[in-house]
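Below: a set of structures, written as structure tokens.
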Structure I
Amino acid sequence: MFTYDIDNDIRLKLPELMDAERIFTLTDRSRETLREWLGWVDHTKTIEDSKNFIRICRSGFLANNSITTFIVYNDKIVGTVGFNELDWLNEIGHIGYWLDSDYEGKGIMTRAVKGLIHYGFNELQLNRIEIRAATENKKSRSIPERLGFMKEGTIRQGEKIQDRYVDHVIYGMLKNDWKQK
């Protein structure tokens, strides 16, 4: 099973079916906050839906086209972070993430994303990493901004969430940028 230690408090792990109840509970507890920015939340209504999500994560990992992990903080699953898409031809990874609202403001996501970036550039040998966030999602945007990503532009109506289209800011970091940090 894939695991990756970030520091003494945080590690990333490949989702397992036995984690379905925990991740569903987190999703359900943070539903109102998450649904504002993540379209999949309204389609996650049962533990079985979370099991299907885990199966998709594991399938993507085995096919080598994504790496979605659960964030484990002090031995508790508190959210997800991963490369939602790995474009091997162009050596690009697209990062996505979400965190249980009870754990926001502790630096957990910044540390988890920083660790994933390190893994992407050093282990996966990616050349570029992208993060996209809704223009109005200030919490999500603060992660790449804090980590030194370059704001590269805006994608108009880049995603449909619930019944509205939202613009996305695209952030990018190149391997050479990361090495200079």
Structure II
Amino acid sequence: MRSCEAGPRRSVAQAGGIAAVLGGMRAVPEDPVVQEAGCLALRNLSCSKEHRQAADELNSDYEILQCMWMHTGSATLQETALDALLVLSLPPEQMAETSALELAMHAAELHRVEGLHAKVCRLIAYLGKGGEPAKAQLTDFKAEDFLRKAKRAFPRSSQVHDAVESAQRVLLQLDQTEV
């Protein structure tokens, strides 16, 4: 992702943009359009380590997960929310303490959308780089099964196949380090 340091995103984030976006999301949690726009804005404003830290301190992950939970019927919201979570780059252990993987896999079950499945695979790869809580969650939610199903569901998608292969490499490394 391009850095926002030289652009207008930095100015918006520094002027309280992240807090303003979260305030808007909290004001109308039932509106999927506002929630999706909020997730997109959080994704775009969290483009530097400083801004990701500010978003974390403001519990933006909680708001993103809440909108995923409330709006399971919107595939685009689910994909945008998951993308925002991935950009926030919470430590894998912290991410494992949330319901992110469960919500993401549920969204993928409901929606046969290439980009959403690819992002779930990216989340699996990201969690695979974490400690024991993250690894346990991958086992509990049968991440390897999800990867196989995603690859079969999108046989011509390089986006999904690349994400699956990346996640499988991470999981293979996990298996090798546990032996």
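Values in this text are rule-based calculations from the coordinates and carry no lab data. Here the structure is a predicted model, which means the values were calculated and not measured. Cβ atoms are built from the backbone, for glycine too; each structure is taken alone.
What to note about this one:
- With FRET efficiency 1/(1 + (r/R0)^6) of positions 50 and 114 (r between Cβ atoms, R0 = 30 Å, to 0.05) derived as 0.70, matching label from I, II: I
- Test item: helix-only ellipticity at 222 nm (-39500 (n - 2.57) for each DSSP H run of 4 or more, over all residues; to 500) calculated as -23500, pick one of I, II: II
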